[in-house]
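Presented below are the structures under discussion, each in the form of structure tokens.
Read-outs: derived from the displayed coordinates by stated rules, not from any lab. Bear in mind the structure is a predicted one, so any value in this text is a computation, not a measurement. Cβ atoms are built from the backbone, for glycine too; each structure is taken alone.
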Structure 1
Amino acid sequence: MGKTKEELELEIIEVLKTIYDPEIPVSIYELGLIYKISTIGTTVFIDMTLTSPNCPMTDVLMYQIDSRLKLVDGIEEVTVNLTFDPPWDKEMISEEGQLKLGLL
């Protein structure tokens with residue numbers, strides 16, 4: 001029996017929590033860069049932003065997201081939609097991320 005959609009999305013979140021912004025010691029998930037995760041069949045769709053539209057590490061982050069998520073059983077394709085609406089703000093950082101950054 002395969003994973004439920006909810007189980008798959010929780011596993012996706014766990015993978016995203018292992019991908020760190022190169023300039024900030026917090027995962028892209030905890031930074032609040034991930035706006036939406038959805039799955040259709042074996043394809044994952046992610047809406048996300050970056051801390052800056054001029055982020056020099058965009059290609060590295062996109063590669064890490066794609067390659068790591070394709071290691072998850074049941075995922076064959078990854079589509080990342082980069083958006084800057086709404087723009088990222090430090091208020092989007094999770095409580096766990098704020099603790100790691102010493103903001104709490």
Structure 2
Amino acid sequence: MNDYTIFLQNWTEPSGGIHGYLRRFLASGDPTFQHIAIWTLLQLLESEDSRLLSLISKSEEIVQMVTDIADRNIESDDEDNGEGEVVSLARRCLEILGKNPKTLVEG
């Protein structure tokens with residue numbers, strides 16, 4: 001098992017720490033930055049470090065931004081520009097956090 005102490009120690013400091021980085025990238029509106037943040041978040045969640053999972057799940061702002069991304073409707077042309085992958089990664093993050101993203105209804 002890897003040691004995630006550095007992420008715990010730097011969650012909010014310096015300069016907003018990991019939390020601030022995730023918040024800024026998720027709020028950017030830029031699909032590339034959002035992809036980087038979601039991928040990073042997923043790696044942290046998949047660590048299964050209970051302290052890290054707790055910090056992330058208690059960040060209502062991060063969870064809400066991830067939920068907003070996970071709730072996006074993806075058109076077929078969005079799949080080509082990578083937005084589909086960002087939505088998929090966001091949904092995986094919510095699954096790990098035990099937050100159920102909106103279920104898709106097949107039409």
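Numbers below:
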item	result
Comparison of 1, 2 - label where relative contact order in percent (Cα under 8 Å, 6 or more apart) is highest	1
Answer label among 1, 2 for the case where distance in nm of label points 7 Å out along Cα→Cβ at positions 4 and 52, calculated from the coordinates, equals 4.3	1
For helix-only ellipticity at 222 nm (-39500 (n - 2.57) for each DSSP H run of 4 or more, over all residues; to 500) computed as -9000, the structure of 1, 2 it came from	1
